[in-house]
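Rule-based calculations on the coordinates, nothing more; no lab input. Values in this document were obtained by computation on a predicted structure and should not be read as measured data. Cβ atoms are built from the backbone, for glycine too; each structure is taken alone.
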Structure P
Amino acid sequence: MGPGLILTAHQPVYLPWLGLFHKVALAERFCIFDVVQYQRKDYNNRNRIKTHTGPIWLSVPVESKNHLHTKICDIKIVQDGWNKKHAKSIRFAYRNAPFFAEYIDPIEAHLLGRNYTYLTDLNTEMLKLFLNVLDIAVDLSKASDYDFHGNKSGLVLDMCLNLNAQKYIFGEQGKNYADVESFCKSGVRPYFQKYVHPAYRQINGDFVPYMSIIDLLFNVGPDSKATIMRGNAARVDDLETPDSELVSAAPQSQER
């Protein structure tokens, strides 16, 4: 099929976990998939940090009335001082971390220095901050800036075709809904990430995985990107692919 554009996507999430950055690091373009339904009690508006008493949730309050019919891009933040509470919690949890001083100012600049109306804008700007700090260079797109069509796997495939991708990285759960045959017949080769969470030095007791990226940054600092990648695929072709027969049946090129 040739090299082709490598694309991946994910819903905009607040203070993402390490696995998202691994997936983005393997791609050439990342689409912020903010056109799907907002999910309550998911990671769109919350994530965990580790305190001396254990993990706690930091949740951004949002207007979630009629959320079953609301796209993530249309979810508004409730301005009740949540950002000051989050900044205070982060300072209290990580003030003794080795690299606290290096990262607290830019994080607080995003939390306290701007008044975001929409959740997707908050998550996007903070994602840009973390990608820059981690030195992960990737082109960013927002699905809400396009007119993608379809449902579930079909919507993802339409995004790939409109963004001229020839390789697409699903998360591990993508196996549960990806129509592999449709992807391959359309000239898009699907890959499936399986992220192995690394252990790293961490304050506040025994190591606890699946924290926000800020836990890694405050604890590990400049070694954060190497830690994210440790024990995991370093390039897209090292990821799991679907049935080889389906892949080999995919056309070598696609006229659009």
Structure Q
Amino acid sequence: MEAKKHRLIILAGPSCVGKSPLAKSFARFYSELNESIKPLVLYNSRSPRPGEVDGTDYHFRSKEEIEKLKDNDGFVVMDVRGDMQALNLNELASHLKNNDVLFEGNPFIGKVLVNHPSLKDINRLSIFVSPLSKDEIEFLKAQEGITKLQDIITDVMRRKLLRRTRRQKGNLSLKDLENIEKRASSAYTELQDAHLYQYIITNHDGEDHENWDAFNYPLGDARKALIAFANLISEKEAVTEKWDSQLLQ
């Protein structure tokens, strides 16, 4: 791909950390900035969640259909926690000719967008959303004799995922619980790649939190995350962190 002035904006983080409500709040409260940004729509083998629309949130296809895209040089196919996802490189290049493009999603795809050789000349803004701050991680690491950091991160995300899924579905099935555990257990590994991103936004108000939508405007960490994200998009100073590669190694 040739270098373009338009940016590929990468917003990644663990499942339920608050990426989706952050992007939706940005579109609502910073509509003038959002108008020039086109969402990156990936292919996904999983079933749509309540409210998700084919072609808007993902191109929902069967696992077999996405597997076949591995033979097409115009696609990057990835296994994301057992779900097959695919990126259409030609579609991305086309969108970048006229617009900034936003990817909002998991760190597996985010890492590909940060590192893939086909995208090396693209102007990128990479942002990772973390459920814990650098200071909190360093404090918890110092308590390793009492508790294990990986277990705490897993439990933090497990609680968020449980609350979100209950809000969406009410009663949870065994399959729901297994999916929650898979996503929660993956969070620690995903956070280990946060240092690859240019900016890290700490957000304790996950996707499950009422601070996003119970009031007219996001409050608490939801509001802080929204302001930080909007400032980064508009190239203003923002309250963010930068982690080194040893923080979670």
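Okay, here's what the table says:
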item: Highest-scoring label, criterion being Rg/Rh (Cα atoms, Kirkwood Rh), among P, Q; result: P
item: FRET efficiency 1/(1 + (r/R0)^6) of positions 67 and 163 (r between Cβ atoms, R0 = 35 Å, to 0.05) from the coordinates reads 0.80; which among P, Q; result: P
item: Among P, Q, structure where helix-only ellipticity at 222 nm (-39500 (n - 2.57) for each DSSP H run of 4 or more, over all residues; to 500) as derived comes to -12000; result: Q
item: Top of P, Q by distance in nm of label points 7 Å out along Cα→Cβ at positions 19 and 155, largest first; result: Q
item: Test item: Cα extents along the principal axes in Å, for residues 139-178 alone calculated as 38, 16, 10, pick one of P, Q; result: Q
item: Structure with the greatest value (metric distance in nm of label points 7 Å out along Cα→Cβ at positions 35 and 227, set P, Q); result: P
item: Structure from which -0.97, -1.16, -1.35 was derived, log10 I(q)/I(0) by the Debye sum over Cα atoms at q = 0.15, 0.17, 0.20 Å⁻¹, for residues 59-210 alone, options P, Q; result: Q
